[in-house]
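Participant: Some structures are shown below for you to check.
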Structure 1
Amino acid sequence: MVIRPAPADPQFNYMVDVSVKWHGAYLIFMTKYACPAPNALSPFFEVPLARFGYFSSDEWSVWARRHNDQWMEMGGMRLTLEECFDEMLTNPWFNAS
């Protein structure tokens, strides 16, 4: 995933970082956004972007976070870790910018 440089004159929220954390059997990818507006409640906020479900050493699933905070499975239930990353890089659903 490529994080673009901050806009020269930002008017809207923009992505500044991507982090990963474990939550149970899921590896969750978080995106951090900057809020440049003078009336913003906070200078930054984080949103889950994707999660990989772990089943065994080489059995994973990839999920996308919907606008209604529900997770939806993408690309099949038993993928290799490499296939999960490929799905995340090629599926337009994961374009967070």
Structure 2
Amino acid sequence: MFAEAGAEVVGISADSAESHVSFSAKHNLPMTLLSDPDGAARKSYGIRSTLGLMPGRATFVIDKAGVVRHAFSSQLRVGKHVSEALEVVKQLS
């Protein structure tokens, strides 16, 4: 769905690179997963933890020039991450 709209999807989490390989294979994910064990990527984008316990969950749409065009943060509304991001990607293409 995102690739068809001209987007590349990259997932980032604190999990190890090895766990990403296993997770991606298990779920047949069509995206790149990057490991951010020290939280540097989350910190650079201002993503805060939820209730100080869980890493934050955020979705960004970044255009080809590197400009953040959309940001959505919610630990629970996963479907909204997808629908909002896809709508922005379609508008940019």
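Participant: If helix-only ellipticity at 222 nm (-39500 (n - 2.57) for each DSSP H run of 4 or more, over all residues; to 500) computes to -3000, which of 1, 2 did it come from?
Facilitator: 1
Participant: When relative contact order in percent (Cα under 8 Å, 6 or more apart) is compared over structures 1, 2, which one is greatest?
Facilitator: By relative contact order in percent (Cα under 8 Å, 6 or more apart), the leading structure of 1, 2 is 2.
Participant: Quick one: Cα Rg over 2.2 N^0.38 Å came out at 1.10 when computed from one of 1, 2, so which one is it?
Facilitator: Computing Cα Rg over 2.2 N^0.38 Å on every structure in 1, 2 gives 1.10 only for 2.
Participant: Next question, about the same structure. Upon calculation of FRET efficiency 1/(1 + (r/R0)^6) of positions 43 and 83 (r between Cβ atoms, R0 = 30 Å, to 0.05) from the atomic coordinates, which of the structures 1, 2 produces 0.25?
Facilitator: 1
Every read-out reported here was derived from the displayed coordinates using simple, explicitly stated rules and does not represent laboratory data. Everything numeric in this text was worked out from a predicted model, so none of it was measured. Cβ atoms are built from the backbone, for glycine too; each structure is taken alone.
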